[in-house]
Structure 1
Amino acid sequence: FLGFDAERVAAFDVADTERLMADARIVRNRRKIEAALTNAAATVALRSSGGLEALVLEHAPQAPPAPHHTGEQQTTSPESTALSKALKRHGYAFVGPTTMFALMEAVGVFDPHLLGCHRRGEVTQ
């Protein structure tokens, strides 16, 4: 939505939600659309206390995961659970521990690759 411009998305109204519900290019789940608008507003509000990036980085693991094989790979962690709770306290929606673990992987908070993987160590913050 609008290039992820939080201020502009936070200003969406009911008519915008209905327009998005008719947009075949996106997942048309009302709760998810409403959560995106809620999260945009929460992102804007969070800027007065350091911002979303700072909050995510505060929850970086002291010891990043170091799995030897796929059976040791995680989908949640104490840090992703804590981040989920912190975001919910700030008014975010659809930010469960598994989603936050994936976010932390995706933005480079930690390297999710197996030890010995040729990609391990290429992730940077």
Structure 2
Amino acid sequence: MNKILLVEDESSIRGFLRINFERNGFKVLEAESGEEGLSIAAMEKPDVAILDVMLPGIDGFKVCEELRKMFPSIGIMMLTARGQDMDKIMGLEYGADDYVIKPFNPIEVTLRVKALLRRVEEPIDDENDE
């Protein structure tokens, strides 16, 4: 079962996403702050992290950067109300694989997570077919 770490300070959004992901067979780990998210990630080693940018304590960009250092192959999605081009660029620069702007369609978010998982779970073939 794939583990998703939701780092979101709004409990209503976290709950809504948790229900949606659990219905799709995911184990959901929840955190309200960046520090809590990093602590849970270190213990649980999630397959995908979904991060809000505006968090109490350290922001989602910093959490993204730290998660990328801890787990180079983790799938990271920024899910935030900050939709300016510069915010998207920063998210991708800090190591996010995807950037979704609130409000969002939960079906789309679930499909994007599944796409991330396909990418991070694919075996890497270092052999040259000669």
Compute distance in nm of label points 7 Å out along Cα→Cβ at positions 48 and 104 for each of 1, 2 and report the one that scores greatest.
1
Of the structures 1, 2, the one that 54 was derived from, the read-out being percent of Cα pairs over 17 Å apart:
2
Among 1, 2, which structure scores highest (criterion: distance in nm of label points 7 Å out along Cα→Cβ at positions 8 and 64):
1
Winner on Rg/Rh (Cα atoms, Kirkwood Rh), for residues 16-79 alone once structures 1, 2 are ranked, highest first:
1
log10 I(q)/I(0) by the Debye sum over Cα atoms at q = 0.19, 0.20, 0.21, 0.22 Å⁻¹, for residues 56-111 alone from the coordinates reads -0.61, -0.67, -0.73, -0.79; which among 1, 2:
1
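Just so you know, all these numbers are worked out from the coordinates, no wet-lab data involved. These figures come from a predicted structure and were not determined experimentally. Cβ atoms are built from the backbone, for glycine too; each structure is taken alone.
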